[in-house]
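The next part holds the structures, each set out as structure tokens.
Throughout, read-outs are computed from the coordinates displayed, never taken from laboratory work. Remember, predicted model here, so these are calculated numbers, not experimental data. Cβ atoms are built from the backbone, for glycine too; each structure is taken alone.
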Structure P
Amino acid sequence: MKLQTIAAFFIAACAASVSLSAQNPIIRDNFSADPSAHVFEGRVYVYPSHDIPAPADYARKDWFCMADYHVYSSDNLVDWVDHGVIVDQWNVPWVNSAGYSMWAPDCNYHNGKYYFYFPAPQKPREGVRGGNGIGVAISDTPYGPFIPEEQPIQGIGGIDPCIFIDDDGTPYLAWSGRGLQLARLKDNMLELDSEPITITGIPRGQTEGPFLFKRNGKYYYTFPWVEDARETLAYCMADNPLGPYTFMGKFMEQSETICWTNHHSFIELDGQWYLFYHHNDYSPYFDKNRSVCVDYLYFNPDGTIIPVTPTLRGVGTSKAKSLIQIDRYSDKSDKYVAVDFLNSEYTFDGWKAILWNTTQEREPRWISYDRVDFEDGIKDATIRIHSLAGGKIELRSDAVDGPLIASFNVEGSPVWSERTVQVTNSLKGVHNLYLLMTDGNHLEVDWVNFK
């Protein structure tokens, strides 16, 4: 990726209340990382850090660069609203305004207020030599405005705070600083109410980014863990919030496509658990620019976490009458189906699915996309497609040989085009969608849409 092409766009904050329709990654017009997800009043809010290309006054062009925080929300885990910047390094009294190191944050609700916790480098001042402090900003709503406290939390330093509220209302703060730390907070949410403890018993390796949650009476202290060269996600379990904790192993392996970091959070919504994490999908050649993803999460009967394999499809049900990004597939036929950027100079334009055949092997190639809601029926199908030589595309429901929805005869063209046909079967309700190339040597598909 050519970072200079997009630098100017991302240094400026995005406008508030921008609507994003997404699979993985869920934030598709901004770099985002370290997602902290919570359910407030039935709506999901995600508080990530915000990667930007390094501006002129930041010397480390090859390193992480973060100056502010956005908050995003959704009522269906598919359509996300960007509520804009809630905290930045230029408007917090104690923060070094040229630090560009606003790492992973968190937020939670307590006693009628929303408390946003964030790490940042401190201004050198009397009695303070700098280093990372952990600050708090407070709001009446989960989307702000958040008003930062004049000083960071006293007596601690480090990065990646996580705020956990137990069932009895007791707040706890976890963070990374000289190991993985945990302490009880006072009810004012601004001061420690116990001495910090260090989570022990973890096999040797770098740890950071803790996230603490509770399920069925068990406490889960989870964290990124470098087992080899890159971060996995791992966890410990305990019967009490302050431990002792027992190391349980990994629940997400290192990425095969080489993103050095990972960072995560968990939510339960309507009885289903979800794992939020990040990967460098939009920036495959520079893993300091990352993007938030989400996948389903499941547990074994004994409460241990079933390991999660990242997907392109992600979660949620897509509406047939929206643009279905078929490149975010659930499954595909074989190696002759691939995904590539539509525009390598500006990757936020998204991806395309590529289907091709060889002269020796002319089998139908297919790609599937799960959980499409056709609501009360459809009449037309539209596809955005590109092929120099032409070919034929079929859309089917629920299986490769399932009922035919629509068929497209694609004419060869050097440019992308949109083709619309009447459907053969007007589906209703939720179905899985299959796209097949039944004729042709090379077809590229951007999206599918129904009316």
Structure Q
Amino acid sequence: MRAQPDYVSIINNGFEKTPRPQKIIVVGAGMAGLPAALELKRAGHAVTVLEAQNRVGGRLQTYREPFTHGLYAEAGGMRLPKSHALTMAYVEKFKLKTASFTMGNPNCYVCMNGKKMRLSEFRRDPSVLGFDLKENERGKTAAELWHAALWPIEAKLQREGESAWDEIMQQYDNYSLREFCEGCGWSEGAIEMFGLFAGYEARQNASFIDIIRPEIGGSFQDLVELDGGADHLPNAFLPELSSNIRFGAKVIALDQSPDGVTVHFKTRAGRFSETGDYAILTLPFPVMRHIEVLKPFSTAKQRAIRQVHYDASTKVLLQTRRRFWEEDEGIFGAGTVTDLAIRNLYYPDHGKETGRGVLLASYTWAEDAQRWGSLAPEERIEQAIEDVAKIHPQIVQEFEVGASKVWHDDEFAGGAFALFEPGQFTRLYNAICQNEGRFYFAGEHASVYHRWIQGAIESGLRVANEINQLSLRV
């Protein structure tokens, strides 16, 4: 088995300089395309990036409007695990400032089954919410049940290292999250409680493997956020890449010959094409589905583009004229969990200097997100205020403006992130990552780090390295 390249070293020191520069087209200026383009340019290649939107970052999108001066909110990715070495390597390389992202806070609320209490109160007596649990489940929180269920897998990884994933995959790839929980002997009440507290109730049919990889990998521990907004990371690539990016270029067709590739795109001014030696396609597969491939990809690739599952996600954001959750209730950071339509409510760590704040009033996935997406934008804000008022009545008096983001309705995303169905790692993953002649594929879907910037960066560096290695051969 070929050794994995040291991508952190590549970020810090670059690829080996090429004696045979290639012309490379990168489709998409998100967190896969930007690292690929930057490192290939540094290695001496001629790089053109085609980006359909007027900004970089893809699903990293910081909203500064309609909020007042000094406030912002994350429509997309909002937290960076320190354990994600590639993401943090770029953060350090660009000298970006970080601040702690609070994940757990006992002062936050639990609002379920018609009851509202502090998280600390629930932890002292988990039976207070009235879930119908088995005798051996009573007195335990959802987190305690989950940790016990995962422990045999975690212990195996501790003993055997990353190589253990092959056997874990073989054993569990066909399991959904629900099937794993049922296999552990959990009651319906325990499954319901876990789904509500962990945010997985609407994702019970997702791949168990895809759910646990970030859980076991520490992706929800020791988190930071970028000071001033997550868009500082993609924007940090611009000083070196700005002249290489063509904004407003929506790719519509792909073609290739034994000697090169042609990428057809359109702008508001008309239709154009760009030719090169290789192309890196970082577009999410829901977007790829609508691009014409003049020389069809392999059957396996076509199947992967058709079948790979992307999760829906919706955020509703509310600006308030004072930080009442801090001033009145002593809540600093982290989030409240509910069984209301809003599901998860996060309190911002940033923005204190303004005296105001932007609540992430609702963060939902899957069916929950689709239901929010079916509402008109103004109705999303009104409905979110109604739900938040059941937890924080002050919102009615303190609300100023709101915004929302529905990722599965975004034509440039087609979903929030790849979230495999049971069996899709075995059936589709190799085909997702495999190049098709001179076309190479990157993005978080072409990595095992679905949902995370780390996966996008890793995939972008992987294909860029493959192309650079080809150019080094005599």
Structure R
Amino acid sequence: MKTVKERKKQGKHYRETTSRKDLGTWEVQTNRQLVEQLIISQEVTRVLELIPIRRKRMAASPFSFFRGAAILQAHDLASTPKTPFLVQACGDAHISNFGLFASAERRIVFDVNDFDETLPAPFEVDIKRLLASIEICGRDRNFNADQRKKAVFKAAEMYRKTMREHSDTGNMEVWYEHLDIENFLKDKKDEISEEEAALINDTVNKALSKTSAGAVSKLMETVDGKMRIKSNPPLVVPVREMTEKEKGYFDFRFDLNRTLEDYKKTLPDHRRRLLDQFEPLELAHKVVGVGSVGRQAWILVMMGRENGDPLVLQIKEAAGSVLEEYYGHSVYKNCGQRVVEGQRAIQTAGDVLLGWVRKEASNGKSKDYYVRQLWDDKGAFDLKTITPEGYHGLSLICAWTLATAHAKTGDRHAIAGYLGKNDSFETAMVSYASAYADQNEADYEMFLKFSKGMI
């Protein structure tokens, strides 16, 4: 086994093959036909009746388009200079895919919250998507060029410095590392302003009030003394109201009891016993997200002792990662397991009810799903109203979180050696983020043209 010093040296020497400046290069291309080709390639395996909703959500802004088009940047990154330093990549690490969770001790921690595209891949796949998203988000909020440049530069700097700090830390300490908001703000008070900290704390306080009971109050209604899921087609369609046509295009073949039993087999025994204390109440299909629209996503409301003891599970379809074509297929044959195992590797405070299941489809083939709690003390930053101070603060904690996830699952010493001690990496990433934001805007215009009939 190589020493830490040797691994850092290996990372440093790799700059001769792919320099940090090279890592930040991107030439903007206009009128790319591949935009339509790649978007449509993802839609042919989805619920076709929901594609117009997906297109409308992506058409809302260049930032919304970016969120829904992870396949485009995955394609583009595969053609640019790259490193051999693999991590468990999130695969879609944009700024909206981070949020707040309650740990087992019920403390609020900050972490990645979307793993649909997770796969082992070079570390820069994630950090370049994050930094591009920071620039694109800043443009969406009409922040000026200096504000955007500062956010991207400081986030890249935070990533580099955090990786170097983790390189000087023991394996177990890194593995247990997590972003406890309260402690993080104390440790980084010289890097995060009072205004930035205040916005972060406000978001944390709002997250504390969000539980399954809160989810149920939004999702449920009481009719004739009985609770049921509110119908809001086509966004929320309870099974009780599905027509035969809807059951056809949702490919509904759920034997709920069998589904639950198969899912429970992927949980540790003590968590199965927890789930056994809840009874299924009602199932519905719910359209979620931007990029996920068209993939099947079911919500299952369960009750414990009485109506005041709810549990809401999401059973979400998992397909192949957009990264697999470029970095190899997952070792897991079940796409739901790929998502779950990736999440378990990356997150410190993971969902205790995270599991997976495979269900047969009407065409004789099968669909993979992963199962998670729909709402567990989660919070998110409102990027539609975020201030420049909040934007900068959020960018920093996203970068710290991503670096920590990569340090846990990759060779943090080699990555730290590659990134180095000066700001060459930050300078390259500012250049990349700006150029790729321009690319995203050009692709967005192409998307609007070929989607005109749907939006």
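Quick look at the values:
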| quantity | calculated |
| --- | --- |
| If Cα extents along the principal axes in Å is computed and equals 67, 50, 45, the structure in P, Q, R | R |
| Which entry (P, Q, R) yields the derived value 1.15 for Cα Rg over 2.2 N^0.38 Å, for residues 193-328 alone | P |
| Which of P, Q, R yields 12 [relative contact order in percent (Cα under 8 Å, 6 or more apart), calculated] | P |
| With helix-only ellipticity at 222 nm (-39500 (n - 2.57) for each DSSP H run of 4 or more, over all residues; to 500) derived as -14500, matching label from P, Q, R | R |
| Computed 5.5 for distance in nm of label points 7 Å out along Cα→Cβ at positions 121 and 417 - originating structure among P, Q, R | P |
| Structure responsible for 0.05, with FRET efficiency 1/(1 + (r/R0)^6) of positions 49 and 113 (r between Cβ atoms, R0 = 30 Å, to 0.05) calculated and labels P, Q, R on offer | Q |
| Structure responsible for 17, 16, 10, with semi-axes √(5λ) of the Cα gyration tensor in Å, for residues 257-296 alone calculated and labels P, Q, R on offer | Q |
